[in-house]
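S.K.: Listed next: structures, encoded as structure tokens.
What follows draws every value from the coordinates through simple rules; no lab data is involved. What you see is a predicted model, and the numbers here were worked out from it, not measured in a lab. Cβ atoms are built from the backbone, for glycine too; each structure is taken alone.
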Structure P
Amino acid sequence: MPGVLEGIRVLDFGRYIAGPYCACMLAEHGAEVIRIEKRTASEDRVQAPIAPSGEGALFMQMNRNKLGMTLDPMKPEGQEIVRKLVATADVVVANLPPQTLEAMKLDYESLKAVKEDIILTTVTAYGRGGPYSDRVGFDGIGQAMSGAVYMTSEADGERPFRAQVPWVDFGTALHCAFGTMAALMARKMTGRGQWVEGALLATAVTFGNALLIEQAVAKPDRVPTANRGQTSGPVDLFKCKDGVWILVQVIGDPLYKRWANLMGEDMWLCDPRFKTDILRGDNGAVISERMAAWCAERTSTEAIETLAKAAIPSGPVLKPQQTLDDPHINAMGFFQRTEYPGMATPAPLAKVPVRMSATPGSIRRRPPTLGEHTDMILGKLGYDKAAIAKLREKKII
């Protein structure tokens, strides 16, 4: 079935995650996405290499369903190709510093001069207009400045931990994909394009907004409690008899009553220290101590099954291989095993995480090798074989 974005052409000048995954989401739903990278390969192509030719795990996830071409857009001949590509495109995605966008003629005014209704989607670290706007940054900067890293420190406030999973990058990519889709809908109504801007720090403070609202209004000046929740309980990681850690999350009165009944001790329902969620968070160390003792008497399987029967959320802390081997994850078909040239083992690419009954997204094409579709794309722009050979000789492609 054709995707809902079939007929939309996207030029992807992104790198790493926020830009490329935004373009990837558009490709999942049928857009033709052309990934444009340096002749010698963009640096994100070789992060955590897994293929004999150097392609990495990050590249595999970010660039499925895309066509790939190489180009030097800093040279006059390269900028001429950029203009021709833009004239055929609907969306340009780029997570590059503003000065780089201008040098590559990918700033909004330059793009509009080529195609009036173009949509430009950009990502920066800090956003445009503030004192840090010219600084560069990665996912971890957003995590650190949002308050999230501080709140996951150990109980004494020492040794703060950032998440290894780049949730700020992915959150920004998803918001930008949403913004790009909204811009395409607006263009249908108005005939005008627009500039869609995302920022890593904006995403990070959005995801942590409730914590910041509480601080602004109630001024609790919360201190870190490591894995233990602060506004309900028990919410924590607990070690079971077999050495496996599990996460238990009891949030809200109905869940707490079920947990107290499971413990079989009236004090948890009578003690005024545990009357509300916020009080249970304030006194969470006491509740966590009880839950830790309960888990220590059971294997992780016994604990999780017992909690599941009581309708209390829990789950094991899995190593990456255990995640790949998990029976539910495999039964749900969350991954699509995808071949890549020279790679002995197919890459388990995570499918679109939202199911749609009528117009689902899909993985239709493996990620491109370096410059795999350059000649085909240039040919469609009117370049013949001799002209393409000359561009390659001059190191434009």
Structure Q
Amino acid sequence: MQFKVMHPLRGGGKALLQTWLADADIQINGTRPWDLVVHQPRFYARVLRGGSLGVGESYMDGDWDSAQLDRLLTCALGARLDARLPTLAEHWLALRSWIINRQTVRRAFRVGEVHYDVGDDVYRAMLDPLMIYTCGYWPKATNLAAAQIAKLDLVGRKLGLQPGMRVLDIGCGWGGAAAYLSTQFGVKVVGVTVSRNQAQTARERTRGLDVEICFADYRALGGQFDRIYSLGMFEHVGPRNYASYCATVRSLLVPDGLFLLHTIGNRIPRPANDPWIEKYIFPNSYVPARSQLAAALEPCFVVEDWHSFGPDYDRTLMAWLGNFDAAWPRLAPHYGERFWRMWRYWLAVSAASFRVRDLDLWQVLLSPHGVPGGVPAVR
């Protein structure tokens, strides 16, 4: 007796993908808002050959759509369909990450050029008035601006900021956090960024305040600071540099100081970044798992508080997506449809990742030797 084995790409791979999508309650060309609408038959083969890279690129090229993109991606990630698509791109990226240090000082500026220097018009349209590009804090907030102010106030209270303190902001973005904390708490802030565009805008935003902005990698810093915080920068450090990062921060902090680390976290350790995110959004980035972060912190710090509020990032990302879509008519002439599709896919897939709890958001409060009696938890 002979058996015929059907190749998964025979017929373009539609039958196989249809079966997988059904497991996630997604129909091909269905009538529900989150169903997948296929415009180009090449979509099926691109996904099966390219995995997450194929999914993202085929969306950018207009091969498929969904009226509720974030919900479709939530269904797909919730059913772990991404785990069924290991690809050569993922294995190659993992191998490169194992062989070389992709977050050296020379490579550190690449993400600034690719992502943060895209154009301030995009970020001004998408973000809140302070242009805070990290997770907002939503327990009592009703809009994005209020959520970001609440987050910055949370940071200031956790650090116990007092007038006259010298504070370091590692990854200062467009200077919104430095401006707010300097104004509201009376502290002196030194901000550092690897984006030339961010540095210029941050200097303009903080003109007249007790704030200094540096275009530099964190490894070039010196001096001593009473308090240090880093909001959404640790994702660009890389596992090979965790030990040196923590040692550097420790050397910059006074013996009785405090350090607040605000970072995205992975549910489990992963060999490398997602290939699509790596190629189009954040080159040379890596999101740590809790075990990786804890192991890196232990030699240098005592953990005073570990605060998790990942679901707030889902809400933040959806607010950014709404702002971006609303502003697109005036942005379109400068960027084009492929950029629009790339940007909204990134925001939607990120929101979905937080929604299914693949990703989390942590604020970790640290001290060099342990605060006698501990630090009261601030929420």
Structure R
Amino acid sequence: MRYEFWISFRYLVSKRREKFISIVSFISIMGVALGVAALIVVIAVMSGFDHDLREKIVGTNSHIVIEKDGGIEDYNALIDEVNRMPHVIASSPFINGQALIRQKDSVTGVLFRGIDPEREKFVTKIEEYLERGTLPLEKDTVLIGRELAWRLNFKLGDEVSLVSAATTKPMPFRVVGIFNSGMFDYDMSLVFTNIESAQEFYKTGDVAGAIGVKVDDAYKADEIRDKVQEGIGFSYWVRSWSDLNKNLFSALKLEKIAMSIILALIIVVACFNIASSLIMMVMEKTKDIGILKSIGATNASIGKIFMMKGLLIGFIGTALGAAGGFGLCHLLDKYEFVKLPKEIYYIDKLPVNLNINDAVTVILAAILITLVSTLYPAHQAARLEPVEALRYE
């Protein structure tokens, strides 16, 4: 063990005459620990929100959407062409449109989507989300979200009326299934039927509004989108799920960055405490510094002693903070004791997705900030002259 480290460790743990300096060191350790723990938990929660929303969006919608002005007439041929492309798993036609759904005196606006049930189950997770009933395989049947069913008191077998802009005459449908995607907006506003019923409802004829495409890697959808666009030509609009939700994820990314900067300031404040405790310690240990220099210690060695002492404080605080952050993330993920209002946050629990790379970045940043805070006190200690240090001793 190098003597610089041994001395710095002794300075940290030994009882000193100046109790105040020890208190400041303890506060510094706890400040770094609190900042690291808070930063790890907040980044894990923000990453959890991001991951959970991506999964919900990708689960209810396709990875890539192909559209054309006026609709896609020969959609079966286009589906066969797209399915032969690399990285494409499956494709399915659908029609989206606005509608009013009514039961007795209750009326609300919904997004009415016509799908091909046999193809759709290979493109989205709608079959996995089904809580009760079946997919709408028969004509004039619908699948509704759990929130909408609760709000309008729908049950399996109920008859509901839907009105579109294409006609003012209500069309009757029968509820054959209730799904739960876990995302409030979808469960409240999405209504599924088979594509034939939707074509009749919107009076489009045998035309698909768009084609949904599932690929082998949702996070490479942008790259595959470009290849699909080149393959089918530029008379079609090809967009990925990230294109369709760009504003949402940009806002989440901005919030994550802003929260990280704000919480990093806790670590910075704690490191100011480290710097102040080291400066006071240099003043207290003036005699010790003079003795060490008189017996041959170099300026670099004196600087290392105080840098190591500051780094020890930072390392202990970072280790405690990392342990606390990991532990709290585990508890939040396992016991889900923080509940959220679904109407505001889309989801009903606090999501946690602890990314090791994010945690390592926080830990390294905390140690780096600590190192920077030790530079000035260490420089001041190294500048002391032995004669000046021992003049009045």
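S.K.: Supply the structure label, taken from P, Q, R, corresponding to Rg and Dmax of the Cα atoms in Å, for residues 120-351 alone with the calculated value 17.4, 53.
M.R.: Details: P: 21.9, 66; Q: 17.4, 53; R: 30.5, 101.
This figure was derived from Q.
S.K.: With Cα Rg over 2.2 N^0.38 Å derived from the coordinates and found to be 1.49, which of P, Q, R does the value describe? The partial results should precede the final answer.
M.R.: Working: P: 1.17; Q: 1.04; R: 1.49.
Answer by label: R.
S.K.: Given that distance in nm of label points 7 Å out along Cα→Cβ at positions 160 and 224, derived from a single structure, equals 1.7, which label among P, Q, R identifies that structure?
M.R.: Values: P: 0.8; Q: 1.7; R: 3.1.
Among P, Q, R, the structure yielding 1.7 for distance in nm of label points 7 Å out along Cα→Cβ at positions 160 and 224 is Q.
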